[in-house]
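Alright, structures below, take your time with them.
Derivation of every value follows stated rules applied to the coordinates shown; laboratory data play no part. In this text the structure is predicted, and so the values were computed from the model without any measurement. Cβ atoms are built from the backbone, for glycine too; each structure is taken alone.
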Structure 1
Amino acid sequence: MNKLAILQLDTNFKRITGDICCKKTFLRNVNIIKINNASVSDIISKDQNEQHYINFKNQILLRKEDVITTSCGFTYNWQSTLNKLTKSDVITSSLCCLDEKRKVYNDDEILIFTFDEEILSFLFSKLKISFEGHILGLKKNNLLYQIILNNQKNYDFKKICLELNELLWNALKNLKIKLIILECTNLSPYKRFFRNIFSGEIIDLLVLIEKKIPGIIQKEFL
């Protein structure tokens, strides 16, 4: 039996290598299960529909893999409740490392790179997480933002890479950041380029999965 199950939002945009929903990211077989009707706008929302939680919950109750994760960090809202449903390890998001890493770094040394800064801040408030660090969201005119939000199939890797590097560089240049957490799983394929402008620690969902199942991720994507 495969050791990893990935619950994917109901999206059809291109999943390139390094993305958690691309099987070429992994050295072993993984199970990728789409959650019907779970669109980006439904999950990355201040008003998550209860039915979507039920759909994720029902899938988790069916899974037997050692580790269960999701393609969207905003399912972190349900981390505690989903984790109680199963003997498997549930890792909804790279944000699962936040408590541990706040023991190592001060909040002002941590930057969370997310799809939507406003909604993540709202989520933290809802979960009563008093995070005083930095949150960087994609700009709404960024190509990657448009692809994810509108489920677009056009994918220009070079343009996305340039936009993301510029966005991150501008955010970092006046800060003393030691840790970047990539909340958005679609940022992971660009992690190696971020290292050209940032020498500190970068954590994403792939890193957390590799800790649970050593040897499952292609090394170039860690």
Structure 2
Amino acid sequence: MELGSCIDRIIHQDDTLTNIIIRPTCLIACSNYEPNQSDEDNDSLDGLNLERSGSREWFCNLGIMFGRLTNLTQLPFDGLDPDDEDLERFWGEISGSTSLTYLYFINMNLVSCEEMLTTASAPNITSITFQHCTISNEIGNLLHQEDQDELNNHITTLCFIECSFNNTNTMREIIDFATELAQLTTIRSFLFTSCFFDVEQSMCLVRCLKEESVNTVDVHIT
């Protein structure tokens, strides 16, 4: 279900919500959101009611409500701008969720995405999928920082589908890229599907991930 069609259900903590997709059109719906009369008189919702819909503070409070949803397990972000200032605090509040297990980043330029990746520090995330994304070659280091900062020891699978990675043209750059990914000591499976690596680069990537990872890992490149 898209965020734009379930704002009220999030606000009222609907425990049947398990998968919420956030797209740019959803942000427009949030900007146009108007609370109903009963919500305006509800003191517990002042964090939303007193802020302009779609503002930075409004999204911060909405993120808190995301974090409290008890059965939300999957959260796909599709086509968002990681540098959107109105969402800066939203990402961090989502990381308070104890029910989230899967994150999806789709159709985005993630070369600069430090704030957005704070969502990965939610304590029970087990799998992160990137699809149709342009990704920083330092993605391993960025995720490792979240791992260290939040003591997150649950992510076991990283999946990349039709993604490109900046500064991974030479063998040296591939080795550096793989070495940083190998810092993620809880990962047991790396999946690369239709990503922009030639045969030699793919072989180098597989070898380095297997050699540099502390634990035995599965690496699949197709």
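Upon calculation of distance in nm of label points 7 Å out along Cα→Cβ at positions 58 and 186 from the atomic coordinates, which of the structures 1, 2 produces 3.4? Kindly include the intermediate steps, with their values, before the conclusion.
Numbers: 1: 2.6; 2: 3.4.
Label of the source structure: 2.
When relative contact order in percent (Cα under 8 Å, 6 or more apart) is compared over structures 1, 2, which one is greatest? Before the final figure, lay out each step's value.
Details: 1: 24; 2: 13.
Of structures 1, 2, the maximum of relative contact order in percent (Cα under 8 Å, 6 or more apart) occurs in 1.
Kindly point out which one of 1, 2 the value 3.1 was derived from, the read-out being distance in nm of label points 7 Å out along Cα→Cβ at positions 34 and 106. Could the numbers behind the result be given before it?
On the way: 1: 4.7; 2: 3.1.
Computing distance in nm of label points 7 Å out along Cα→Cβ at positions 34 and 106 on every structure in 1, 2 gives 3.1 only for 2.
Taking 16.3, 48 as the value of Rg and Dmax of the Cα atoms in Å derived from one of the structures shown (1, 2), identify that structure.
Details: 1: 16.3, 48; 2: 18.6, 63.
Clearly, the read-out refers to 1.
Quick check on the output: 0.05 is FRET efficiency 1/(1 + (r/R0)^6) of positions 50 and 202 (r between Cβ atoms, R0 = 30 Å, to 0.05), derived from one of 1, 2. Which one produced it? Present the calculation step by step, with values, prior to reporting the outcome.
Numbers: 1: 0.30; 2: 0.05.
The read-out comes from structure 2.
Taking distance in nm of label points 7 Å out along Cα→Cβ at positions 82 and 178 as the quantity of interest, name the structure among 1, 2 where it is greatest. Could the numbers behind the result be given before it?
Numbers: 1: 3.0; 2: 2.3.
Max of distance in nm of label points 7 Å out along Cα→Cβ at positions 82 and 178: 1.
Using the calculated result 109 for volume of the Cα convex hull per residue in Å³, for residues 98-169 alone, pick out the matching structure from 1, 2.
Traced to structure 1.
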